[in-house]
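Where a number appears in this text, it was derived from the coordinates with a stated rule and is not lab data. Predicted model only: the values in this text are computed from it and were never measured. Cβ atoms are built from the backbone, for glycine too; each structure is taken alone.
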Structure 1
Amino acid sequence: MITLEDIKNWSKEASPDYVDPELLFIIAQTESSLNPKAVSRAGAEGLFQFMPITQQDLADRFEFPFNPFCPACSTVAAVKYLSWLTKEFAGRLDAVLMAWNWGYGNTQRYIAGVLTSMPAETRDFVKKVLDRYKEE
């Protein structure tokens, strides 16, 4: 079983990027129930449920190709991606989580008013993560 301590240790490898390990742990709990071998019906893979297009984006944008089924590699990728999203959305955690679940482009279009609704799955994901994170 993956623990918060594991996430803390693996996230240190993402230096100089930083994301609160407790947030990472909650995202992994919500996304995969901490199962590093999870695969969703939509094709999301691993502990943090990275879609293949996001995996490619991480390889291109950050020169960080990784195996999504490797918990340590996936955690470092999650730190890099969440750190970037946090900068892109000026620290708005709701928008960061929306982009994590629904995609960066969709979130940008939603914030700009081009898209007027988001999927229920994304709404639920953001609420679950924020509620759990506030409890910590």
Structure 2
Amino acid sequence: MKIKDYEHPENLLYHKEFCWVKTEGDTATIGLHDFFCKLAGEISYIDMPSVGDEISKNERIGTVETGKWVGKLISPVSGEIIEANEDVDDDPAIVNEKPYDNWLLKIRLSDPGELEELMSAEDAVPWLESEIEKHA
């Protein structure tokens, strides 16, 4: 699905801090939304937690930097980091090119019930349209 000029896949869950979540069993894969990537500009650095770190939903877990801006990376779920995308670590700009292929982290969920608090693609449409109106 596209909303304005932004990709918005229907098979993902969304967090208000511009992250997407894809689940497989008790594992959540997290990445950055296309709107965020285009609004931020070319990403030059992403500071992420390390494998083995425990993270909590809605807490700052790192930063995203571009040539003109530094923003917070906020976790959409709680759990233990089980994998970090080394390709993104080596070349963060690949997230801009394909934000839904170039995920950031994989997390073993500590509370799968938190997924119910995320937005489905359909539920996220009004939120995203509002964010586009405010920022783009």
Structure 3
Amino acid sequence: MLKEFRGFLMKGDLVDIAVGLILALAFKAVVDSVIADVITPIIGAIFGQPDFSSLAIDVGDAKITYGNLLNVVFSFIVVGFVLFVVVRAYNRLRRDEAATTKGCPFCATDIPLAATRCPSCTSELPATA
């Protein structure tokens, strides 16, 4: 059982996930700082109140603090937008990389661009322009 556990810990996927999680937590700290130190003061200058956590409604003896929800929703929207921008830039960079392979139209294997015959199915490939 210990050997299986060691094998599980040494899998590449687990290490990749751990690195991704650590980077995500560090990225969240940066985004939280941008929200708290840059965006929230701008909102405060425009609307007169930078922190909505004090907003509440009294219903009988209960107090509904909807301001905290507004802060969390605003933070979620900003994090979502920042992630959208990062993923969009990443996808654009990946698209700009020059292709080095093409797919064989007969067996769908990736082959070098200069190939005239597929190494997998040995089909003669049509000439590319």
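Here mean count of other Cβ atoms within 10 Å over residues 69-76 was derived from just one of the structures 1, 2, 3, and that gives 20.5; the source is 1.
For structures 1, 2, 3, calculate relative contact order in percent (Cα under 8 Å, 6 or more apart) and state which one comes out highest. Top value of relative contact order in percent (Cα under 8 Å, 6 or more apart), among 1, 2, 3, belongs to structure 2. Comparison across structures 1, 2, 3 (criterion: distance in nm of label points 7 Å out along Cα→Cβ at positions 61 and 93) gives the highest value for 3. In this comparison of 1, 2, 3, the computed figure 1.7 for distance in nm of label points 7 Å out along Cα→Cβ at positions 5 and 21 is attributed to 3. A value of 14.2 was computed for mean count of other Cβ atoms within 10 Å over residues 13-20; which of 1, 2, 3 is the source structure? Working through the options, I get structure 1.
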